[in-house]
1. Of the structures 1, 2, report the one carrying the highest value of distance in nm of label points 7 Å out along Cα→Cβ at positions 7 and 111.
2. From which structure (1, 2) was relative contact order in percent (Cα under 8 Å, 6 or more apart) calculated, if the value obtained is 17?
3. Using the calculated result 14.5 for mean count of other Cβ atoms within 10 Å over residues 455-462, pick out the matching structure from 1, 2.
4. For the read-out helix-only ellipticity at 222 nm (-39500 (n - 2.57) for each DSSP H run of 4 or more, over all residues; to 500), a value of -14500 was computed from one structure; give its label from 1, 2.
5. Between structures 1, 2, where is mean count of other Cβ atoms within 10 Å over residues 135-142 highest?
6. Looking just at FRET efficiency 1/(1 + (r/R0)^6) of positions 87 and 103 (r between Cβ atoms, R0 = 35 Å, to 0.05), which of the labels 1, 2 belongs to the structure with the highest value?
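Values in this text are rule-based calculations from the coordinates and carry no lab data. Quick caveat: nothing in here was measured; it's all calculated off a predicted structure. Cβ atoms are built from the backbone, for glycine too; each structure is taken alone.
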Structure 1
Amino acid sequence: MFKRRENEPEYALLNDPVSKEKNRYGKPIETVPEEDPRRQQPFVINDEEQKPINPNRYKQHGFYFNADNCIACHACEAACSEKNDVPVHLAFRSVGFVEGGTYPDYRRINISMACNHCDDPVCLKGCPTRAYTKFAEYGAVLQDPDICFGCGYCTWVCPYNAPQLDPVKGQVTKCNMCVDRLEVGLKPACVSACLGKALDFGVIENIPEGRIQAETEIPGFPRTDITHPNIRFQQMKSIQREMVRVDDTPVKYHRAEDEKHYRPELDPKRGFRRQWNWKKLLGSHENAHIAFTLSVQAVMGAFALLVLGSWFGVAPVTAFRETAAWLPTLGVMVALVAFGLFKLNMHLGKPHRFYRGFYNLRLSPVSREIAGVSLFFAGLTGFAFFNLFDGAWAVVLQNILAALGLLGLAFGGYYMYRLYRIPARPFWNHWHTGASFAGSGLALGSLLLVLLAMAFGVLTDGLGRLLASVAAIGLALEGMGLLAHAWSLRAADSEGAASWYEQVTTFGYPFWLRNGLLLASLLLAEWLAFHGGSPWLFGLLALMTLASAVIGRALFYLLVIPTTMPGAFFWRNRGFVEHAREVGLAEMPQLGVAYEGHHPFRVDELWETFRSTSLREKLDQFRRIFTG
């Protein structure tokens, strides 16, 4: 427990003699009713029990930031990092800024930001390992890095860039509200260290002494309707109508007609010159997601075609089932899904903790995607295995496992799409994501069957036309989604407009190459569907479709610009981080940039964890997974 000194200065002490009943979102400030038995339970911090001392322990607390007073001294960052022993390449609290105007009428707003311990924390709902908890004590949203396995999904869904994924340790950590200090009546370390009294802290909606505003927005602060953050602002000094970010993000903030709110819009900092940037496009950290989504979606499409075609008696499919290509096709499909799952697992910060991905089936779309894809893989593998046998019993088992695989396909495929519908990432938050995933499944799945049929010399005219028709439907679906997406982004008043700008400039040539390949593939697929053709035309179609899919999926991951807080010239600047890693500046720890890595795969540690728990504990864990 934090030890309070006898001579603590007054500015470091909590002081909330009274508070309101509800916050501005209509939620009670009391986190639990007075008669709730949890009020009598000790609060355990660092394995040490603390009896109820703070009278406001069960009220929602939050930060207060006065932008007029912040001088960007970074004392809050230093105090937070020192207290929590944060490595140099991370910061639970960071200071960025936006600026506007020119000399001599130049204005700047500095913004100090940490976790906002929101009323509706999307990090908690998204985390598949249940590493997050919103405590009744102080309304703090706390995260346990020992439970985290480093998927980073919480960093995707948080609009404020509060969770920090450590590329060295492969786990997420974040601001803990300094609850150990709160227990002894002290404000968080960052607040106590603030030189200009820009930061304050207390029961939410309480306005500190000497302050008059308590706004929920400030220029550069992302939208509040996603999570209802527990932070309030004061900013009374006049600023320019347009405020720009100094980091690499091509976003600026424009004052709305109501003269109060600032909305993000495009800031074309680098002009409109198209580039290739193949190295950045194909050397992304997200290559594991590209491999996983494309391989699994292709196999899902092929599996649906084979199973439904057999069940409904589609002649080309039933004929294909009788050929020598049938069993090798199933084997290749199993291998492709296994490859995708392996790539996804090794992408985790702690791959040996993969089993924790099932912990939050009640809330997390990631857990549900993992469960659905695992069920699909189990159904596919069982279906392929029992195709090695003849007899009525084998057919019955094949049909049961095929139905199981289709169930996993529907469940896993849906949540594979839903997990990307993230309000904090406008580029993904559009129905085109679903159209792209479904279209890729149909197009790549049908062409996978085409290539395997060609390899075994069993590609008939009927089968070729059927598969070309399905591929054309998939390509058309993806094309319609892309057109609607482009139309939406061009007029967006969000970071989505900046994503569109990056798409047509930084990756302009690959973008148009993908579009050309998609259109050419669609036209060729339609021709082959109606007229048939020689095998080399089908091979060309498969090659163009695969190239289009790989480029498109790489753009999908690289172009997303989240609703994060503004950074500075070097700190929290994605462009500088990429530059530092490329030229070797990341070797200098004082720059706060680290190379990405993984925790080593510890089989012995995994076995020890399994061996050291009793059967009852294993069963309890299994029950918690499915009941929440």
Structure 2
Amino acid sequence: MTRPATPLLDRVAGPADLRGMSDGDLARLSDELRAEVISAVSETGGHLGSSLGVVELTVAIHAVFNTPFDKLIWDVGHQCYPHKVITGRRDRIRTLRQKDGLSGFTKRAESEFDPFGAAHSSTSISAGLGFAVGRDMGQATGDAIAVIGDGSISAGMAYEAMNNAGHEGRRLFVILNDNEMSIDPPVGAMSRYLSGLYASPQGAALERMAEGFEAALPGPFREGARRARQLVTGVAGGGTLFEELGFTYVGPVDGHDMAQLLPVLRAAHARATGPVLIHCCTVKGKGYAPAESSADKYHGVAKFDVVSGAQKKAKANAPSYTSVFAKALTQAAESDPRIVAVTAAMPSGTGLSKVAERFPARIFDVGIAEQHGVTFAAGMAAAGLRPFCAIYSTFLQRGYDQVVHDVALQGLPVRFAIDRAGLVGADGATHAGAFDIGYLANLPGFTVMAAGDEAELMHMVATAAEYDAGPIAFRYPRGEGAGVDLPERGTPLEIGRGRVLREGTGVALLSFGAHLGECQAAAEELAAQGISATVADARFAKPLDTDLIAQLARHHEALITVEQGASGGFGALVLHHLAETGQLDTGLKIRTMMLPDRFIDQASPAEMYAAAGLTARDIAAKAIEALGAVPLARGARA
């Protein structure tokens, strides 16, 4: 009886094991690797489509280059799951994006095969050039290979890097993972051509390979190649933009055909002396029918059933903050034709795709270009429109100079809708919305709000829609709301006015943002301990409600501020105000609770806030400590 052959993937402890395999075995390994990624992500959720699109490319790169001495840099990192499996992390791949598990992105602290951390786009070419300079200056590093998608390469930073790399002229490999089209040429003709090139004498110029690609294709596919070239150049015919920037351009290549990929990578590796761009056409979600047929190619999925592809999403108890924002903005746009909105490649994630269903001509997706998006919105504001700039907190950081120079300095009424504020769960530290309170509230003329619940978010959208006195921002978290009753429409708030939700006498809990529910739960816990607590919702970090703060300081022994942001934010503003006005001299016991001075790795949001010391129990404990009180034993009566 013949025993079944051992799966090739079981023989791979690391990339070195790939280099002894035949080309045919590498192709079969790719099939096994794809199945492994599908199986793992079905249990964890994550970025499946992008990872499936680079399976063959991942195998081919590791088989040709000497990683980790050669540095493989994945732009963004959405597509790094196959890479993790074959770089010694297969035994942990089912911990992906979980507490104490593997990151969903590349991470230097996780593996020597992750030479550069990522999660924000368009950084790989810059980092790769840095490694190339290090190599040429005698550091112990080999070639640098940057893999960047067609979306990421559209961002300005990528072109800045290519311009610099072309000027430097150093040996550097950039692989453009273009999943917008597939040229799908017949395997035979292209494979023979490429194999012949690789077998030619070492002295043959790499340019011969680059120049011969389109000519080697049969007629119908030659036209597909021209379209692919046009996609990345903006013009038909002639040299590519990459060639104008000083790169040798090779492609387009079928990124799922090992008979094409391996000869191209081997030839480039053997002969390149300067920067080379290899253009690979891939299919997002390749090899898994539910992903290939899905509108978003399973870009980000929850746990799912492998056979049917059905995702196992948890039933929501309340509408998400993002959906509430979309509803409120649609209502505002219905009554004001001046309202427009901008997003940076995240129309679905920000909810603007829903608004676009009603007002398609008033919603602008600028691509991965936050800097441009902010200044574009500033220009529309200067023209008399009322722009909403909807960008995740973590990505708004990328446009900070424009927020300062093009918006705040000119006092332009751009409305910043800041989604994913606070800790975001499985995407981890790279996507945490930790810093926007501090970096916006320190700007002259800015108004900064945070929604305590989804009803407050509706009021803040209405407030921002009518506010023309300068820039205004409102922040709100990822996920479902608190489950409060929603008004039919939002009502504009009085600028700089908070609210009191619960009256007490001993300690005041002053919340800024969506930790309001935790403050209310903490007040209940304190009451069970015999301590009377006031709960107030600041609503505004700038301008502060100084009357509310004075009232809380005057009538309570202790004041605790609570926020879902880093130090230097709301609590610091309150402390500064109390110090400047002499209210600290009264003996008021004040404590500030915010995110700790460290990055917090991925877990559920509840687990992350527990790690940050920001649960209701932590807030109650902080209040007890400030008061110097002795808490009653649990279950005892006050």
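1. 1
2. Clearly, the read-out refers to 1.
3. Values: 1: 14.5; 2: 24.0.
Structure of origin is 1.
4. Details: 1: -14500; 2: -11000.
Computing helix-only ellipticity at 222 nm (-39500 (n - 2.57) for each DSSP H run of 4 or more, over all residues; to 500) on every structure in 1, 2 gives -14500 only for 1.
5. By mean count of other Cβ atoms within 10 Å over residues 135-142, the leading structure of 1, 2 is 1.
6. 2
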